[in-house]
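*Asks:* Structures given as C-alpha cells follow.
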Structure I
C-alpha cells in the first residue's frame, strides 16, 4: 500500500493507494464528518481485483482545510483532481457516499474524460429539487441545528444515519473530530447544491445504492434519478440506513462486485 500527503490549493490531502496495478482505479469518496476508514470492508473485498484509492476530504481525517472560499463540494473535486494528477491516474470509477456523491458529480462535470462510471451510495442528483425560494431557509435551518449542544449533535449524527451501534459510534467519533461548525458549513453547501440548477453531465454507467431504512427523500430521489438514466441501476440494501456500506457490508459488496464485473471489465487493460 502506498500512503502519502499531497499539498493542494485547499490544504494537505491524505491518501492511500492499494490493490493491483492493472485495470481501472476505484476512487472512494466518503460523506460529511467521516473519513477513509468508512470503506474498510469494501477495500478488503475489492483490493485483489482493482486498484483502489481512498482519501480524506479536506478538513476530515488526516487532511487539512485551508482557503474555504467556495462550496465544499467544488473545492473537494478540485483537490481530487490534483491528487489524481499527482498520482498520474488518468481514468477512474468514482464511488461517492452522500456528500461524496456530490463531489463525484462536480468532478465529472469538470473532468468528464476521466470518469468511466459512477456509483452513488447513496446519492442525490445535482439539480434544483425544491427551487430558489428555499435558499433563504437554509441559514435558518443551519442556525437551528447550531443550537444543539456539540455532544448531542455528534451523537444524533450517528444514531440517525446507521443501524449498527458500532457504526453509530464511529460516526459520532468522526464528526466530533471535524466539529459541529465545519459540519454545518458543509451541510449548508450541500443544501445549496440541491437548490441551484446544474449542467447535465456526460452519460456513463451509473449505480445507485441506498439503505432500506434511509430517508424517503433520499430513496425516492435515487429511484427517480435511475428512471431518467438509461444506463443506470438502482438497488436497495436491506438492514441498512444511510451508511449502508458499513451497516450491511456483505450485501453492499455483492452489489458492488456485480456492477463492477458487468460494467468495468471492459475498461481493464
Structure II
C-alpha cells in the first residue's frame, strides 16, 4: 500500500568537486558548489567519495584528522541552508579502525547516521575495515540509502537497501576514466533491477573525468521500465540538479519486489567461491 503522506517530488543535486592539495581548499570549493545547488532549489545534496584531497592515501593522516571538522562544518551548513547533505565519503577513525564513511546530515544540522563502505576496492583493504551492513535513513519523510563507490558493483548492495525500504539511493564515488563505462552500467542496472532512483556523484581531476549523473526508472513503450538518465555532468567542477517524482515509481518497485522468489536465493549468502 502506498502511504498517503509520501511526498511526490524532490529536487536532488550531485556536486562534482575538483579536489585540491589541501583539505581547507577542497572544503571551500565544496561549500561554494553546495550554495549553487541550494540556489537551484536542491533539497538533497550529495558530494563524491573522498573529495577532500587530490592524493588522499599519501596524505591519509591529514584527511583522517580532518573528518570531524568536515562533518561539523557541513552540519552547520546543512542547518544554515535547510538542506539534507550527504558530504560524500570521508576517511575516519573509529575505535582504532579506519573506515570509509558516508554521513547523512538533516536540515536541522543533526547527523542522522552514516554508511560505512562495505566493499573495499583493491588496495583499500590495506588501510580500511569494511562496513558490515547496509542502512536506510529517513529524512523529512524520505527513506534513502547509500552505496559508497565500489558498493555499486555488487547487486546485493542496492537490493538490500531496497528491501529495507530505500526509495532513493546515493552513490558517492571516485571513478577513474578507465572505469567510467562500467560505473555507468552498474548504476543503471541497480536503478533498473530495483526500480529506485540513483544519484551518482564523481570527482573531477586529471585522472577522474567527472560525469556525475542521476538515473531514474521510468515507464516506456508497452509498460517496459527503463533506467533513464535525467541529468549528467560533463568534465570540470560543477553541480547538476533535477526533480525526481518518487510517487510515480512506487508501483514499479512494489511490483518488482513482489515477483521475487527468496527461497531460491540461498546461495547468495554462501561463502564458497567457485574455482
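Read-outs: derived from the displayed coordinates by stated rules, not from any lab. The structure presented is a predicted model; accordingly, all values stated were derived computationally and were not measured. Cβ atoms are built from the backbone, for glycine too; each structure is taken alone.
*Asks:* Given structures I, II, which gives the highest value for distance in nm of label points 7 Å out along Cα→Cβ at positions 101 and 141?
*Replies:* Comparing I, II by distance in nm of label points 7 Å out along Cα→Cβ at positions 101 and 141, the maximum is at II.
*Asks:* Something else now. One of I, II was used to calculate distance in nm of label points 7 Å out along Cα→Cβ at positions 61 and 229, giving 2.3; which?
*Replies:* Considering all the candidates, the number was obtained from I.
*Asks:* Out of I, II, choose the structure whose coordinates give helix-only ellipticity at 222 nm (-39500 (n - 2.57) for each DSSP H run of 4 or more, over all residues; to 500) equal to -8500 when calculated.
*Replies:* II
*Asks:* Suppose you compute Cα extents along the principal axes in Å for every structure in I, II: which one lands on 51, 51, 34?
*Replies:* II
*Asks:* Let me ask something else about it. Of the structures labelled I, II, one was used to calculate Cα extents along the principal axes in Å, for residues 109-252 alone, giving 46, 32, 31. Name it.
*Replies:* Computing Cα extents along the principal axes in Å, for residues 109-252 alone on every structure in I, II gives 46, 32, 31 only for II.
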